[in-house]
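Have a look at these structures, which come just after this line.
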Structure I
Amino acid sequence: MNAEALTLPPLADAATLIAEMGARARAAAKRLGVAPTADKAAALHAAAHQLRAQAAVILEANARDMAAGKTAGLTAALLDRLRLDEGRLAGIADAVEAVAALPDPVGAEIERSVRPNGMELSRVRVPLGVVGIIYESRPNVTADAAALGLMSGNAVILRGGSEAVHSNRAIHAAFVAGLEEAGLPADAVQLVPTQDRAAVGALLRAQGLVDIIIPRGGKGLVARVQDEARVPVLAHLDGINHLYIDAAADPAKAVELAVNAKMRRTGICGATETILIDRAYSAPLAIVDALIAAGCEVRGDKAIAALSPHVEPATAGDWDCEYLDAIVSIGQVDGFAGALAHIDAHSSRHTDAIVTEDAATAERFLAEVDSAIVMHNASTQFADGGEFGLGAEIGIATGRLHARGPVALEGLTTYKWLVRGTGQVRL
């Protein structure tokens, strides 16, 4: 299969395109909502097999995207998000199979009770319906979103970014081949066949056809989705994550966690962007030096800048910046209260962590920091559904409604009440 052959002719009327896709997705969602777990799992295994079988096509398509990205001047972090190789593609296929092994949330009973009049009430999980997913750069999202949507009984409409257009089309074709092989509807996983931005607008306005929109990408994309959407949105705007080094932190642990949290992969939303160090902490320079040695640019407040000539002065904007690059802002704070005040003022409520050997301080931090994910003595790079044992994730949600933190299978369901009576009438 040639990736170019996957290109479909653009439609002038974006609303018509999305309406047709939405209608097909709605029909597919009705079938998926009642599909047996074994059928969904079989489809995922078949899709994983197709991803491996079509590896050469997918990697060739990704090479075209990488070449175009370099020509367009994408940053190293964005190119890293975009890049596929044999190992990463194998990981994508493995993640699809991992979803097949997860407990099926559809039909799971949340609670059951019997009323005094004998009526039996139960609350059970049901799919959301049709999920629209708008994303940038990361071709793995195509497979992750398809797998999670399928296992949770939802049809998905995918709209990937232009940077990964060939990769997305090739992965989508392989996934659909697996669906068809297993006898499930191909319309359960659709990829918008045009990069025309009007299609995004039409998807955001598709109330009645699409039940929820999940954006994955930069702040500009997510802000547009939240501003324009006429259907519910599940998202995080940015990942301004903090690592607080408490006075009681173990120095070796603090250095290791700081370097990993920032530098393991700088372009992911779980990367630490700001490090806060208690003024009473004994070894701040070791943290600064370790980050610089790892290739990180350090921007510090006056106290941190005074420690090393290699530190760039931080500006006011640095404390509210999601770098997604090998850059970190570091500031000293006056103890626990100072750290909380800074986090309250600047955190995006995605992931914040404390490094300390003081158990009481750790518990206060876990209780008082109001973020979707709060950590103690662990790298913020663990802010990931797979690392939480949820399988592939569709994204991180920082709002308070429906789902929060890594959104995986359970987050793609809602619930309904079932009432079983024996002829009861209300007086």
Structure II
Amino acid sequence: MFDQIKEKYAELGVDVERALEVMASTPISLHCWQGDDVAGFESDAGELGSGLAVTGNYPGKARTIDELRQDLEQALSLIPGNHRLNLHAIYGDFGGEKVDRDEIEVKHFQSWIDWCKKQGIGMDFNPSCFSHPKADDGLTLSSPDEETRQFWIKHCQASRKIGAAIGEQLGSPCVTNIWIPDGMKDLPADRLSFRRRLETSLNEILSEKLDPSHNIDAVECKLFGIGSESFVVGSHEFYMGYAQREQTALCLDAGHFHPTEGIADKISSVMMYVPELLLHVSRGVRWDSDHVVLMDDQTQAIMQELVRCDVLDRTHIGLDFFDASINRIAAWAIGTRAAQKSLLLALLEPAEKLREAELAGDYTTRLGLLEINKALPWSVVWEEFCRRQGAPGELELLGAVKEYETAVLSKR
């Protein structure tokens, strides 16, 4: 059946084998925080806070580094392709020692680097500017309190050095992404001062030049959050301007905009002015609720733009959701595979014929080809991709998840 379908796509000028090659060489960065509800491994880990919330209490969450790694290995076995780990600073291997955020070092993450090396995967990193006494007022890098601001500057500086060590040791650039929760519940009297302090902090953090083959800096924008409904310091406009001026990567999170605003249309504009793009593929339901990614219109539109703009080689695809109401391994697998299926659909578009029709002003053919493409049995190609990569097909996925739940998760 696959060979027959491949011929059908060839009639439209689509090289299915090429699409499968691109799929196999496009990693997705799996976010560690889905496995333990953003708890981390600090010795005095408290409530999540800082505008973040996880709902649900499904049994079997990871409680230790070993359990989290075990779950990640299981999730990776269910996802076709070769992927990456996305780690937050609160997930260090601290050995029960009290290590404050401004004191973290490479040694606290060496076991994670070694684990990634053993798995044959790359790794990305994030400073954790939340869930800490010095973030209780919702202000970190933009804080008017100089001691607080310097604390978070040192944390981000340390995170960049850790990111560079990760990239150097694994032979693959580490994307170190800065997101802060800074904002206000009610209307501020002086927005500009907060943004000037943030700019000053970022300049200080990024002042040390690191090898881009080891570390790639990214900054992440947001529309609003819990406790910052009226004002977010690091808005899209702020970070778009900053990333363009400083030539850092810009992170677009699908859940960080207005509920009716998609990020797909931003991609072609952003990539004209910044060197690289970091995507946090997420699903917001009425707000930045970080639901598990689906193969929905928004996710498909994001992947279509990456392929149509030919910017996959300048884009880092990561996920950002955390759902504690369902099996956490299933959430990883279903969400990542949904993003992959959306990418495959984009790669199977008759791109050349669509461009020819558009340039000729033949919008009838353009519309017709897009609809014809939707009707082709792309799922046969997906099943072949899973088979070649040694991952379960769609009908086998839930069985594998339930088997692991019975054998491992139910005993925790």
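Check the numbers for FRET efficiency 1/(1 + (r/R0)^6) of positions 240 and 296 (r between Cβ atoms, R0 = 30 Å, to 0.05) across I, II and tell me which is largest.
Between I, II, the highest calculated value is found for I.
One of I, II was used to calculate distance in nm of label points 7 Å out along Cα→Cβ at positions 264 and 360, giving 2.5; which?
Source structure: II.
Where does the value 16.2 come from, among I, II, when mean count of other Cβ atoms within 10 Å over residues 288-295 is the thing being computed?
It must be structure I, since only it matches.
Rg and Dmax of the Cα atoms in Å, for residues 80-319 alone computed as 23.0, 76: which structure among I, II?
Considering all the candidates, the number was obtained from I.
Consider the structures I, II: one of them gives 0.35 for FRET efficiency 1/(1 + (r/R0)^6) of positions 128 and 352 (r between Cβ atoms, R0 = 41 Å, to 0.05) as calculated from the coordinates. Say which.
So the calculation was done on II.
Compare volume of the Cα convex hull per residue in Å³ across structures I, II and report the one with the greatest value.
Largest one: structure I.
Any idea which of I, II comes out highest on FRET efficiency 1/(1 + (r/R0)^6) of positions 112 and 248 (r between Cβ atoms, R0 = 35 Å, to 0.05)?
Comparing I, II, the top value of FRET efficiency 1/(1 + (r/R0)^6) of positions 112 and 248 (r between Cβ atoms, R0 = 35 Å, to 0.05) belongs to II.
Throughout, read-outs are computed from the coordinates displayed, never taken from laboratory work. Given the structure is predicted, the values throughout are model-derived calculations rather than measurements. Cβ atoms are built from the backbone, for glycine too; each structure is taken alone.
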